[in-house]
Structure I
């Protein structure tokens, strides 16, 4: 009972902390976007819990990104740079569609996401995960929706173009890494083997390198539009890095990898000699 209460408290904390961060920007659109992110997650959680399924969990995150970015883009009538706003929004929407659909079809093919096997049968545990997802969307998109919601909008200056190139490099890197791993797993000869070819020969997690890089690009694009407390929204790329490196990304994969291949000298050499992230 105590654990259930704590999970509900943590769920409320996810909303409270996300909304507090949004209030610091002083922009009503950003605050409303955060509330919308949580509302969408709560509504989609209901059928997910009733059906005891996690299969559209990743799609829900992508849908939320698209929804809140579209919301601030549509309802902001004060920005001077409509073109910049459209480009930044398009970057995030394209990324969300690509990643969400990729993860959805991967889980559909696998039959389930094993991480949710025990979570989805517990209301409070599953609900907490959905709230963490809403917080993830809120934090990661914060600098972008703040820039779009600002009075000046997304400015087309040299930093914008540097950020755009950075985003595209990261986006392409993530796509290539995901494609290489998918192709590797499709080959019957690679059954029960770990990937150490292509980009994966230079980095243990090249897809995460791409993810971190593209969000850094989003932050660079957004930077010139921020002022005062709006700079707090630059937590976005920092949160992405922290989440992938220390929480839900690398630690879980390392634990899984050790269980599968930790006894193999080839895997031990690979993890010892290959950078976790950077080339």
Structure II
């Protein structure tokens, strides 16, 4: 009977032969998932035998990954900020650059005891607002998404909170949602143009197009959100927007045209502008 290490090496080869760039990392994640092992125990047990049942299950997952299905959808979870979030084909996979929103909320609101009222437009898995609620234990608010399937996943992820009752997820059109009385508006809306030909195959094939694509060269939802937010009657509030590659100037112009003051434009580790902070 083959060992766990034998299975691992076979998985690596299959993914490498399928031109999966992260073949070694992915092969290990999938095998650890099948065997329910953490990294330490994986190393300790790698010379132990693997059952035929687990071996066959592992190779089925390897086949899915070799067809470009993202690992996060296969194992139904993705790490973001300080937690692992449930995800599926109805939610975008949380990405590291989106953590810029969390970092910049903390920068603007350093007092973690603040009783902030937060709305998350296009909440998806709920990873952004839940991560903020982990930082701000007195915060309350709402996550809005047009997809009931995404809302279902967000409600599952809400269990990560010690007091989940302070957060509500609502199925609604976030581009027209009532934004009065919120201190913070966060949004990672669909911003990829339908004309974009550079999208990775795994993203285009597996991630929900409803959460990816937008009309008007990817700017449609920014226009709708800002037109809506410009009518808010509240006292000063902050807006934190994730933006796509090359959208800094156009989204900044939309903010200026709607009488927002741009506080900062923040870049990811690749020096690409990814988050705009504005206030009104």
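Each value in this text was obtained by applying a stated rule to the coordinates, not by laboratory testing. Computed from a prediction, not measured in an experiment: that's the story for all the values here. Cβ atoms are built from the backbone, for glycine too; each structure is taken alone.
I have 0.9 for distance in nm of label points 7 Å out along Cα→Cβ at positions 196 and 212, calculated from one of the structures I, II. Which structure is it?
II
Assign the value 18.9, calculated as mean count of other Cβ atoms within 10 Å over residues 132-139, to the correct structure from I, II. Each step should come with its number before you reach the end.
Values: I: 24.4; II: 18.9.
The value was obtained from structure II.
With relative contact order in percent (Cα under 8 Å, 6 or more apart) computed per structure, which member of I, II shows the largest figure?
Largest one: structure I.
When mean count of other Cβ atoms within 10 Å over residues 4-11 is computed for each of I, II, which one produces 14.6?
On the way: I: 14.6; II: 19.1.
Going label by label, the one that fits is I.
Using semi-axes √(5λ) of the Cα gyration tensor in Å as the calculated read-out, with 38, 21, 16 as its value, let me know the right label among I, II. Intermediate values should be presented prior to the final figure.
Numbers: I: 32, 25, 16; II: 38, 21, 16.
Source structure: II.
A value of 27, 15, 11 was derived for semi-axes √(5λ) of the Cα gyration tensor in Å, for residues 60-171 alone; which structure in I, II was it taken from? Before the final figure, lay out each step's value.
Numbers: I: 32, 16, 11; II: 27, 15, 11.
Only structure II yields this read-out.
Tell me which of I, II gives -11500 when you compute helix-only ellipticity at 222 nm (-39500 (n - 2.57) for each DSSP H run of 4 or more, over all residues; to 500).
Numbers: I: -24500; II: -11500.
Computing helix-only ellipticity at 222 nm (-39500 (n - 2.57) for each DSSP H run of 4 or more, over all residues; to 500) on every structure in I, II gives -11500 only for II.
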